[in-house]
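Below you'll find the structures, each written out as structure tokens.
Each reported figure results from applying straightforward, stated rules to the coordinates on display, with no laboratory input. Just so it is clear, the model here is predicted, and its values are computed rather than measured. Cβ atoms are built from the backbone, for glycine too; each structure is taken alone.
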Structure P
Amino acid sequence: MHPTLSPDDAAQMLRARSLRVTAPRVAVLTVLAAAPHATVDVITTSTREVLGSVSTQAVYDVLAALARAGLVRRFEPAGHPARYEIELGDNHHHLVCRSCATMVDVDCATGSAPCLDAADDNGFAIDEAEVIYWGLCPRCQAELEPALSVDAR
């Protein structure tokens with residue numbers, strides 16, 4: 001991920017995709033670089049801290065435009081609000097904690113885009129696969145251990 005993305009770098013990304021450079025688009029990209037897997041609420045709050053004011057609808061519109069241009073990836077883990085991240089063109093998946101909803105990137109287990117080769121593609125021209133691994137993060141496991149010890153007695 002981009003640990004930081006300068007406004008100039010964000011503007012360059014927009015120009016490279018023939019998108020108009022606007023303050024909300026630049027702000028949303030810089031926010032997503034600092035907060036991958038962010039929800040619209042988080043993106044909106046952080047964008048307001050940068051710009052002073054922006055409507056939630058404007059953030060949705062920016063995210064939709066960035067997703068259409070291939071700059072942002074939207075995904076929606078079951079039972080959770082949609083999340084957004086900068087599209088890096090890599091082949092990564094996500095780990096999601098069932099308890100606290102922490103989300104982490106994880107590389108594809110077997111290499112370069114193997115999940116695009118379905119056992120039976122049924123005639124589809126597959127161009128993307130979304131894999132989400134579910135479980136408990138280390139912190140939630142540690143919190144659960146004392147309760148399990150008490151139950152075992």
Structure Q
Amino acid sequence: MADLTIVADRMDIEVLRAEHVDAPMVGDYDRFASLFTDDAVWRIPFADVEFTGRKEIRAGIERLQNAWEFWVQNTHPGAIRLDGDTATGREYVFETGRQRDGGSVVMYGLFHDRYARTPDGWKFAERVLEPRYLDTTPLTGGPPQGTWSDIQPPSAAKR
């Protein structure tokens with residue numbers, strides 16, 4: 001039975017990490033904040049960002065998201081190390097977007113995490129973003145304009 005508990009814990013942490021990407025992408029800042037423990041810390045040191053506690057994390061994610069004209073984040077799993085009711089882990093991340101002030105970002109990096117089991121399931125106790133590659137060259141693309149058929153290459157329309 002212990003093996004199934006380990007599998008369930010790992011799956012629950014993967015779901016938590018997936019929610020961390022999904023919630024801000026769809027503007028659900030309350031759900032985003034609920035992914036953290038009451039006293040959690042969320043840090044983006046290279047951008048001089050640090051929020052402590054759910055209330056501050058909730059206000060911070062909304063403020064950060066509102067600064068973007070468009071933003072996309074993709075992640076893939078890294079390590080998870082379970083230790084009873086706590087765990088540590090890493091998740092790999094790719095982000096691209098343009099801010100409303102014209103600044104652009106293409107970034108590959110890692111999230112370094114501490115997790116805690118709570119009565120409501122696994123939550124982030126700490127999440128820190130470490131960039132490994134950062135490009136601030138202005139992006140030439142942007143959100144598509146028009147309909148899907150307007151932006152498809154001619155060869156795709158023949159399929």
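The table below lists the values:
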| item | result |
| --- | --- |
| Comparison of P, Q - label where distance in nm of label points 7 Å out along Cα→Cβ at positions 5 and 101 is highest | Q |
| Entry that produces 2.9 once distance in nm of label points 7 Å out along Cα→Cβ at positions 37 and 117 is calculated, selected from P, Q | P |
| Computed -9500 for helix-only ellipticity at 222 nm (-39500 (n - 2.57) for each DSSP H run of 4 or more, over all residues; to 500) - originating structure among P, Q | Q |
